[in-house]
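*Asks:* Listed below are the structures to be examined.
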Structure 1
Amino acid sequence: MTETPVLEPCIPLPIAERTLIDVTEKAKDWAIMHGAAMRSKTNFSSDALNFAPFILMPSSFPRKEFEKARNLQTIINQLMHNVAHDEEFLTTTLAETVKVDEFTANLFNVYKKVLANGFGQAYSLGLLRSDYLAHMFEDNSVKQVEINTIASSFGGISTHMMPLQSFVMSELGHADKIKNMPENTALSGLCGGMIKAWEVYAQPKAVILFVIEDVSYNICDQRFHEFYIREQRPDIKVLRRTLTEVHKEGKLGPNKELLLGEYEVAVIYFRAGYEPQHYHSQDEWDARYMMECSRAIKCPSIHYHLAGTKKVQQALAQPEMLERFISDPEKIKAVGQIFTGLYSLDDSEAGNASYEMALKEPERFVLKPQREGGGNNVYGADIPDALRKMSRVERAAWILMDLIQPPISKGYMIRPGGKSPPEVVDLVSELGIFGVILGDVDNVICNYQAGHMLRTKLSTANEGGVAAGLGALDSPYLLD
């Protein structure tokens, strides 16, 4: 077994105990006072916040790979935009999955109904996040874990991680190293996309609608977007409604305007709707369909949502597929290099071969369903049992992916109720690059990279979702 390399930390570790206790307490208070916070899942109160789990100092990440991922984002944006507008590709790629995955089938049914009745709005807004791990077996080159096309979260809170960790670095006498921490423009970049979409809609009294969960634990991240929009453009009102409330209050006007009471909606930003449990009944599906039929610019529109499924990701990893969506050979090559092995599990010759491969060497793989939100994947030794319980037909709802093996960094993970003083632990980091694209099938109005986030987890943990309680927020310390 190859020993996992350890990246050099930004400062020598461990930190002296008294100093560590002092700086940790200050950092916790800094996080709370600057809104790097979440509501507690265990002791929920709408009147109280805990600091979001965070890493005390920035985690080391290869500079060359960070810049590569950042530079690729506009190509990824355009790729997903082209995929979303290719009806034949989406239909063919998801044909087997929709037979066995009820949630994806429901989304696809909304898509087909909207197609049949005509889209009320040609423009779509993509606020995307492409997630990467460095892969130690290829000189730490980044490999894409997934692409998020709906509710791409932590742009708001992540913007505060670099200032928080800069404060810690200064407190520890290492202010000279802050220059290796890249500035993060995620909040302004993502909100800029929503503001641009609102301007394209061109109705000065129309509002931006945030579609939210029944209970929002990740409240600060959402509110930062809302408050930033209000600060930059006091003329733009932001509403927050659940899918259930949209069904009760919403209707379409004579020109397919989405009306919520007295308000016309210009832009719909989905922070819910990506999990089956967000749809309690047919009412919520009806609300989604109504919104998709409307003139409002959706983020994401239903076809963008489907473009973000794992099955589509697996199909795009085939070299010949990229040529369908990208014409420049250099761009095809660059995108192809970030893909790791992704395999179909359909009941076909290739799918059955992937099934046998996973049974023989499960430690090489991750098994992924068509879900967002974290905590859904199956890893290593658990894969054979999971696969054997599925029928050949049911396997089509899943894909198999090569396990990316990232290098380790060392640091302190600070969590509510955690040990004091914290201990040095082995960590691995997942880099997310945000992107914004706005356009229709023929024209792209804007396409840009919009900042980043770093999620870091214990090296022994499989999943790393912060909202799911498994990881911590972080920012990169770039190593040459």
Structure 2
Amino acid sequence: MRPRLEWPLHIVRRVVIAVVVVAALAVAVPLTMNWIGETRARCDDGVVKKGENNECVGVTDGSWAFADHLERVEGMIKAENDRVLKDAKTKKEPYVSVAYMTSFTLGDDDSNSEDSVRHELEGAYLAQHRHNRGDLSSSPKIRLLVANTGSRSAQWEHTVGELIDRKTSADRLVAVAGLGPSTNPNLAALKRLSKNGIATVASTMSATNIQNIPGFVRVGPDNVAEAQAAANYLKKTDARTAVVVQDISDSNYAKTLNDAFSEAFPDKDHRLVGETMTFDSAGAPGVWKAELRNIPVNICDKKPEIIFFAGRGRQLTHFLDALANRSCTRQKFTVFAGDDTSNLNRRQIELAAQRAVRVLYTGLAHRDTLSNSPESVSERSAEYFQVNGQMDRWFPGDDRYDGQDIMAHDAVLTAAHGIELAPGGSEMTGEAVGRMFHQMDGQPVAGASGFISFQNNGNPRNKAVPILSLNSKGRADLVEVSAAQGRPPVGR
């Protein structure tokens, strides 16, 4: 028989302790590493670093500024949100939340600019202020959340997940406004929000194929309405011929804009000359820029009076460069573009206006509409955006030349109007808010961009469309207020 090995008790104790320690470390070390990783990835409550560039994306109540240029307006939003929570505790004042969502951290490939997204957030804050304690004071009050989907909305899934979680949290989220430009990621985000019962209001999304989504409306005209308004304006000029230049990679914004104009412009007195001239911005920059450089050769041959550009503002600037170097220098052209032109920054507008061609576009809003066509906008709403008005006093030195503040204001104001009409108080649902959007025929939203009520598909009814012209001072001048049906609706 083999002799039994017996260890002294103190050695056994040490072995047991060592085994326990090793086992504990086996669990604790990965947990600690995960905690360290999560801590390093965390920017603030509800905001984390994502993607190759470690963008801070997610949802904040204004505590976290997604960019330095947003610090002032986010600070004002945070102060208002804190006041709402304080009143909820001390005065039992009910509240719900609305998020403003778009890409607030931008890269070179984004169609919107830092100016445009800052102006959007400034307009969103004005709508919150008016609803909570301004001239439109109503209940329940609104907390305004700021939701960043990252450059090109690459991180939309994370941010939308955060928003969905806030439906049942203390935030009581019922609606999301903004939504960004008409891109596939933004459309996917919109559909996910709708599927989860959150009402949505687009401020600048204009692609015609984005419609008939439950709980969704837009406060700006779709591309069909823009193209019809453009055609209505152009047919009052001496122009008789046009050609279309289209970005074939943009199936939402550019294609629907081309389709709509190609149908709206031709008649017995007006015609398109030649087939649509195309380029593909999804390719390498050197390729699509070369395509744009070659297009003026064909344009000189066709000699159209109007060049309708169905593409983003970023590509428009390169096309205008190419057109400035055309061989037919004596031929006069007018370039007409869509609302994405509003996303150009002031320097880009200055350069575009210097390219020896007239550049017009269908905008979404312009503060001069009040003086040009006062019956087509709410005077009370539009006054906030006038020179030396409330917005100038709140945000001095920030020349809101693009109308993005007006559109964001009207989008959040629409959400607020739906909240005011919906039953349930602080327990209301996003579905209820979405249904209220279609009950506004008798009491349209008194927007600074126009009086807004909605068709069953979510589009506004015959929305006012400003025709704008770029000038060399980096601003857009109002030429005329048009609409799909010729004249915009007026107040009652």
Structure 3
Amino acid sequence: MTVTLIEHDDLFIGGRWITASSSQRTEVVSPATEEIVARLSVPTTKDAEAAVAAARDAFDNGPWPRLTIAERADVIGRFGEVFESRSTEWAAAWTAESGPTQTHAAMLNTIVAGLWRDVVEQARTLPATERRELPDGTVDVVREPYGVAVTVTTWNGPALYLVAKVVPALLAGCSVIVKTAYESQLTARLIGEFAAEAGLPEGVLSVLAAPTEVSEFLVAHPQVDKVSLTGSVAAGRQVMAACAANLTPVTLELGGKSPAVIADDIPLDRVLPTLLPAFFMYSGQICVALTRLLVPAHRHDEVVDAVVAGLSALRVGAPDDPETVIGPLGTRAQYEKVLRYIEYGKAEGAKLVLGGGRPAGLDRGYYLEPTVFTGVTPEMRIAREEIFGPVLSVITYSDIDDAVRIANSTEYGLAGTVYAEDEELARSVAGRIRSGSVAINCFGPSLFAPFGGYKHSGIGRENGVEGITEFLQTKSIKIS
């Protein structure tokens, strides 16, 4: 990959580019080459305080929350048009900082553009007030924005988090502070540029690609009215604890350990075209990745042979090479974490049948072969914990009740897929899996539908009307 070093010393706070409070800079390292691609200012808690003050003033005194939702939709629609017109630039920035392949980045940008248009149109149909004739009189049920919202996101899908969190919060009428992952420096800067180009009012949006201490400062701030986080279960617990002091409401989209249940009756040519991408997409670094493969014991060898053959044919390489299917992991820390989990799998007695190391010929960058373990039991760490990398655990089951038990045996409940020819069986299993989303004979979830988790996978829902209402409070006004 060829890159030009990018350097900036300003931050997007309250809708304006201002000089950072600290002269400290962070280096953005390409996961594909391990070269420095950018040096940018490090936001501090002083910058975060300025962002909160700007957001508070914009909400309390500015026009944004007092516009109709249709008027806000016009502005956010322009914001989306800017994103779409500069999506190639966005994809290049995300590839440089986090390593998705060209194909994956382009695909996600197309999805995000569609989601953006959809949520804007959904907002236009959302009534701000609903009059109800009740036994004790007439009541107007009014939806009002929470106020100052903080959205905390991670590095594995900044465009998706933009449309799942920031856009709905803005449509609801909140003023928003976007606390992106520290690793998302380049895409964070583009969010500010896009917002400025779209003409968002002053104070309504700030963007901080900041370290953890800034996140901790923001979510515990008494002037913050709503927090939405995408992150790990551990991060979710920390955010809830910090918000508890102020009783700040939270939406949490946390981890996953999604199962793919293959029934007795379905041929593998109906399974593999969606199963394999659902595992290796973005090197397994998506929260809904199908990382547990549950198969009938008598079909084990058939399934494993087909999966290994399919994954072995995939090209691992530089993300800017259009022939590449699997690029590097997003960060050095994530790369080292995944390698540790591979060692855990070996130590616990699972059998490594594919991958497990660096691909031949790729001496630099955070590259890892797609990795498959067999002989995995539900108690093993590789079967219970979110690895966030291209590591697949194959687990056998004795009957469909056993499959459901195994599917539900982790702390997570974000997504899953059931592969079965028998539609009644598939619907039954899907209904018994305790997950926020379950797909049948395909890879889900639909990002146009409400999305979120059961159990430790989260609280609340994103996307669609439900994603907007997460940022709205309900007030009852009795007329008579």
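What follows is calculated from the coordinates using simple rules that are stated; it is not laboratory data. Source: prediction; values computed, not measured. Cβ atoms are built from the backbone, for glycine too; each structure is taken alone.
*Asks:* Taking distance in nm of label points 7 Å out along Cα→Cβ at positions 188 and 276 from the coordinates of each of 1, 2, 3, which one would give 2.4?
*Replies:* 2
*Asks:* For mean count of other Cβ atoms within 10 Å over residues 116-123, the calculated result is 26.5, so let me know which of 1, 2, 3 that is.
*Replies:* The read-out comes from structure 2.
*Asks:* Can you rank 1, 2, 3 by FRET efficiency 1/(1 + (r/R0)^6) of positions 76 and 340 (r between Cβ atoms, R0 = 30 Å, to 0.05) and just name the one with the largest value?
*Replies:* Across 1, 2, 3, FRET efficiency 1/(1 + (r/R0)^6) of positions 76 and 340 (r between Cβ atoms, R0 = 30 Å, to 0.05) peaks for 1.
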